[in-house]
Structure 1
Amino acid sequence: MLCILTVYRSPSGNFNHFLETIEAVLQFIYSPSLRIIICGDININYLLISEQRKQLDNLLLLYSLVGVVDFPTRITNTSSSSIDNVFIDVSGFHDYTVFPFPNGLSDHDAQILALRSLYPGQSSGAKFERIVDQQTTTDFIFALSNESWSNTFNADDVNQMYNSFLNTYLRIFYAPFPLTRVANKNKGNQWITPGILISCKRKRELFLLLRITNNPILKQYYKKYCNILVKLTREAKRMTYSARISASHNKTKTTWTILNELLGRKHFPNIIQKLTVDGTHLTNQQCIAEELKKYFTSIVDVINSTKLPTLNDNTSQLYTYLRLDESTPYPPMVFKSFSTKEIISIIKLLKTKNSFGYDEISPRILKISANYISSPLTHICNRVISTGVFPDRMKYSTVTPVHKKGVFTDPSNYRPISVVTSFAKA
């Protein structure tokens, strides 16, 4: 795990109190599995050897933290100093670079720390997904149109029938839609046009020139240039976000996504690092999954046990109602066979979404292929109704534990979110 601490010390603040605060925080959060980064304005010039620098270095070395900024971070007309720093465990971060970035907002330059090996074996900035475009969709439909589904129609058992259908469908699906590595796209920065990039570069050049010369005419021009650039960036953001909302099928969701991007609320993977069960701390992911499954499957019985008296009362009332209707028997239930037209219309009613279950078939893909799989699906549905057997593979779902409240190590603070397959929804 990674923990980033941002600190600030006022030049007139008590240095001993500053050290005590940092030490107390480090003692509280320190763990051998935790990687700590401390950064901020500490107001200790690391270009010079001083008593305050020695005391801070000695404290941070106890936690294997070393300052990596050795260049000026604050430059004025008369002096330069390095009072902003970044402290990392250089034994844990083997591949890193740090460099200044004049931002034009302050006489303090920003420091950029690039970590290329944060988690070994994990590729940063890329993910794998299946590319769905016009060409791959055409290949997919062509393969479906040439499939006879003979194994599906010749099977007698419902499970064998559906297994044959799903295996064939997935084989055809995976061929034109292979997993492809794609770079992560930051939608929040789509408003940055080439013109804005050039203007920002020009602004930094003016800032660096002004910092050296302190020319009053140049200063006035720089302020005017900054005001115009601010108006342009605001208008570019407004137009970009308006276009995203207008093109979205779910405008409310898109609006909240944009707000979270602007507020810096990032979505992190729901990975449970530790769970406490009966005083035992579990860190193995397989053990955590087993304990959560055990809790989710047993909590239903616990809840129902508290409602038994009420259920018994309702049952007696139901028996009384059934006795009153013994003289008038209910008409027999008659099931009619499905038609391919009905199956297609049911699939078309699904919301066009890209989410999927364990089989990776989204409602969008299912709707695209509806006309080419309606015959085997109709055959399966009619057999399900006539035999009263629901295919086992339609009962599977992907269950994700989502934290709702309280401490993260308590299983009772998680709720199971189940995602069924698109075929089961239809």
Structure 2
Amino acid sequence: MAKLVQSPPKYLPREWHASNHFSYSRAEQERAASERLRAECERLCKETEATTARTQQSNEHKLSQRLRDISFWKEELGNKLNENAQEVKLLLERKEELEKALVSTKFPLEVASGCLNYREKRIGTDMVHDDVEIGIVKEMEVIEGVQALLQQTLAHTTEQIRVLKSCKYKLEKDLTDKLGALEVDTTCATLTGQTPGIGYTKRDAIQIQTNSVTPEQWVSFTNANIIDSEKERDASSSLRGTINGVLEQTQQDILKQRNAVNLAFAKRIHETKEAKQQLEQHLDKVMVEIRAMEENIEKLKEAIQQKIGPMMLAQTRLGMRSQRPNNELVRDPVQYGLVDEVSQIGGSVEGLRTRLAESESALKALNRNELKLKENIDIKTNSLEIDEGQCMTLRSQLDLQENHKTS
């Protein structure tokens, strides 16, 4: 059994010393390597801390600059949005004025048309295509032309308002985006390493998004919105000036033609009254002459009647003297005198009857003329009733309307 149990091997002293030196050397190497590693780690920590601090400081500066940029453009967008809203308000007011002006042309057109219809009821020789009718037709053409111009301008104004509102929508959308970005970056600027709730984000957020834009594109987009808004605002301002000119000119055109028609009416009414007065004066003279001619006819009839007795007397004497006997049937002065008397009375009666026929014919002509004069007076009375009583009464409502608008 003693042979089976062997003692552990033993090292020589030199081997022991060598082993100790190897352990010393390896421990020194490991310690030196550890010291170098600690120094490197300390240097790296300080370097990364400084780098991180510089990077954070740089990004905070960039974030601060970005906030200033966003605030600047936000303010610009806000100003342009206010200017756009003010321009829309002003243009809407002009649009309302155009609509009112267009509506206000309806009644003058109805008045002009009504006057034409009234004047179609003129009769006889007064149914004439006079200056009044020509003026009314032109007035209707002027009003219809004004209506077409106002409708065209109104359509242009409506389209300009739509364009302005489109610009307004773009500005509001851009401003809303700026406010959102400002809120995000303001929050980012207030964050620190000790802020509660900070943490790691999704990997996609760490990378540059493919749908992102460059700063130049960002500025160009907002600048384009502002330029478009300014361009349309300038166009709107120019349009407002045009609208003012259209409203003023159309009103002047309508008033000018209305006054021309009123003057033509006044002249025509004066001429008609004057003609009616002349006709009435001639009617008075004709009626006086008719009465005088009737008296003349009666006198002629009476004169003819008065010749019957002398004629009968002379003819009776001639008849009786023609019965004288034999040699007593003498052509004496009495016989010649009685024959001459019969001839003279016959001639007188014939002359009186001729004058009577002429007088009766003249009386008929005077009576016809009386009827014609009365008919013409009735025609003039009817024309005056139409022009002065109906047309001018209707047109006076235009003046009342105009005075009401100015007051």
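Readers should treat all values here as calculations from the given coordinates under stated rules, not as data from a laboratory. Note that the coordinates shown come from a computational prediction; the quantities given were computed from them, not determined experimentally. Cβ atoms are built from the backbone, for glycine too; each structure is taken alone.
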Label whose coordinates, when FRET efficiency 1/(1 + (r/R0)^6) of positions 292 and 364 (r between Cβ atoms, R0 = 35 Å, to 0.05) is calculated, return 1.00 (choices 1, 2): 2
I have -31500 for helix-only ellipticity at 222 nm (-39500 (n - 2.57) for each DSSP H run of 4 or more, over all residues; to 500), calculated from one of the structures 1, 2. Which structure is it? 2
Ranked by mean count of other Cβ atoms within 10 Å over residues 12-19, which of 1, 2 sits at the highest value? 1
Starting from the value 0.45: which structure in 1, 2 was FRET efficiency 1/(1 + (r/R0)^6) of positions 148 and 172 (r between Cβ atoms, R0 = 35 Å, to 0.05) calculated from? 2
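Taking distance in nm of label points 7 Å out along Cα→Cβ at positions 140 and 196 from the coordinates of each of 1, 2, which one would give 8.6?
On the way: 1: 3.3; 2: 8.6.
Only one of 1, 2 returns 8.6 for distance in nm of label points 7 Å out along Cα→Cβ at positions 140 and 196, namely 2.
Work out distance in nm of label points 7 Å out along Cα→Cβ at positions 276 and 300 for each of structures 1, 2, then name the structure with the largest result. Mind dumping the intermediate values first?
Numbers: 1: 2.9; 2: 3.7.
Evaluating distance in nm of label points 7 Å out along Cα→Cβ at positions 276 and 300 on every structure, the highest lands on 2.
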Relative contact order in percent (Cα under 8 Å, 6 or more apart) - highest-scoring structure of 1, 2: 2
When distance in nm of label points 7 Å out along Cα→Cβ at positions 116 and 388 is compared over structures 1, 2, which one is greatest? 1
Could you tell me which structure in 1, 2 was used to calculate Cα extents along the principal axes in Å as 249, 49, 29? 2
